[in-house]
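We did not get these values from a lab; they are worked out from the coordinates using the rules stated. From a predicted model like this one, the values you see are computed outputs, not experimental measurements. Cβ atoms are built from the backbone, for glycine too; each structure is taken alone.
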Structure I
Amino acid sequence: MENVSAVTSIILTAYTELEDHRYLYFICLLLLYILILLVNFVVILVIYKERGLHEPMYLFICNLAVNGLYGSTVLLPFMLGHLLSQNYEISLNHCLLQVYGLFSYGIVEFTILAVMSYDRYVAVCHPLHYNLLMSPRKVSAAIVLSWVVPCVYFALNMITTARLSFCEKHLKEVYCSNFHLQKMSCFDTGVETIVGLALIIVCPGPQIALILFSYAQILRVCLFASKEPQIKALQTCTLHLVTVINYSVGVLFELIHTSFDLSQVPYNARLFLSLYFLIIPPLFNPVIYGISIRAIRVQICKLFSGKGEVNGLNCR
């Protein structure tokens, strides 16, 4: 029988690539994390405090902000700790917990975006039935399911990885990933890898279908509507569509980074690819919604100035 030396910790060797400029990376990541915390907390606070914003669209935006805090907090504080201490070792349990946190963040984000697309579909295609189809009870159920279903689903997926024995402890990444962990197992994990990839591909299937259905119906309405309803529909959906595209780009970068050998690509570019979906959407979403949606923008101005203006600029 093959000798198995159980590994209880993982060394993230990719941090050695950052050592020459680790203080610069530390400052940049710290500033980004503080900014992510600030903009998301502001959006959550104004939506929570203002009863006029307790409507489906704003509640979904609030949940995007909560998930952005969750995803960035799973990783960035630990990256900052590694850069400052130059200790790149992480316990296996912590590594598995990090994998769960990052992937559950990703699926929850996509699920919330899918629910938001349905909300936009109802608003554009069935405006007279909006209050019935998006009642407080249904919105609450959609929000709860957006969190519970992905988290339970990926917890079941993680069981196969958690049961593996690992003989290799050096991981050439700045954070743990399920795909790379399975490759470090003592035994052949071909079946587990295929099952894991299949689950990751199948899981967002309903969300993708809902987004495509919603925008197909919105496009159909726009094609046969007059100019004014077309403009209103575009204004209603543009922000959400930009958010979906931005997040999809981040997921695509992560898949490229995970699935292909990018050793010939400069390390800074590889680092950007791996961190995009964990930094840019949590930073981009609250900023774009806070600036573009008048109801939120006005409340943010009131929060900081007590009036509808900041530094002499009218936010209304």
Structure II
Amino acid sequence: MINRCRERNGVSFDPWDDLNQYVSNVILVLVCGQRFQPGHKTLEICQKISDAFDVLLLQKNQFLIDNVPLSVTLIPQIRNACQSMKDGYHYFTETVDKIIQESKDTTPNCLYTLLLQEHAEGLISTENIKGVLVDSVLAGVITTKPTMYNALAAMVNFPEVQKKIEEEIQRVVGKDRLPGFEDRNKMPYSKAVELEIYRYYTPVGAAGHYPRLQLYRFLDDNGDLLPPENEKRQRLLTFGVGKRSCIGEKLARVRIFLGLTSILHKCDLARDPSESFPSSDPNTYETKFILQPPPYKLQFNPRH
């Protein structure tokens, strides 16, 4: 993704499709043990089913589906979304099955191979396996992708934050490699920004939150990250709590942190002065099940 963005040499563009490929491939590797090249139909299907899911979870559409069942066939928007979900379900499960069949015993351990083991033990049905696979892809894509989209927009709206993250990256990582998992605990400011993005741009609509972005909320007086048991961090419930909390929390947090810091390691992000850019206030965004800004364009200016 970084290479594709750098190749545009500062020409402004909407990064939505590139984020779809990045996030979808992360999830697909874990689900079926394989990534796909840009333009592959599987990545397009991931985009289509996430778009359809967003339509079906609009509040007015939920009301119609629950109270007027015929709306599923009579209202074009709902009917098309349902069809996209159905087509995507069949295509995706058939594709995953084909991958496993063709790779025979060379498929790396992934969610599908683990589910097949449980199926052999009589613990799960074939149809449930397909449902779990599609749910895993859908849940991972529809939340992580808009969070990254929000994060990139935030870097443009708050250039002073972007600059401080870049300074921390240069201090900890240097120029010769991308940030890695082992760097996270050495980059308190970047981690604090990551946490604040979860709070401020909560992916799934919440009852409300403090309306101003506060980048030092999760740092102590010495600039160190507050420990997980701190009250402020305990109140951050982006991924839920208890046994119903998001099973993908660790994956999402690692990939969002590495995705954002890797992009800022290689590129400066800036708005195109000739294009409008969404507000930094999420309260101005259209009300949807998944929070994200309206489409925007930005410039990825290669750093080194």
| Parent structure of the calculated result -18000, given that helix-only ellipticity at 222 nm (-39500 (n - 2.57) for each DSSP H run of 4 or more, over all residues; to 500) is the read-out and I, II the choices | II
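Any idea which of I, II comes out highest on FRET efficiency 1/(1 + (r/R0)^6) of positions 110 and 238 (r between Cβ atoms, R0 = 25 Å, to 0.05)?
Numbers: I: 0.85; II: 0.45.
When FRET efficiency 1/(1 + (r/R0)^6) of positions 110 and 238 (r between Cβ atoms, R0 = 25 Å, to 0.05) is calculated for I, II, structure I comes out on top.
Using distance in nm of label points 7 Å out along Cα→Cβ at positions 134 and 278 as the calculated read-out, with 3.3 as its value, let me know the right label among I, II. Please list the in-between numbers first.
Numbers: I: 3.3; II: 2.7.
It traces back to I.
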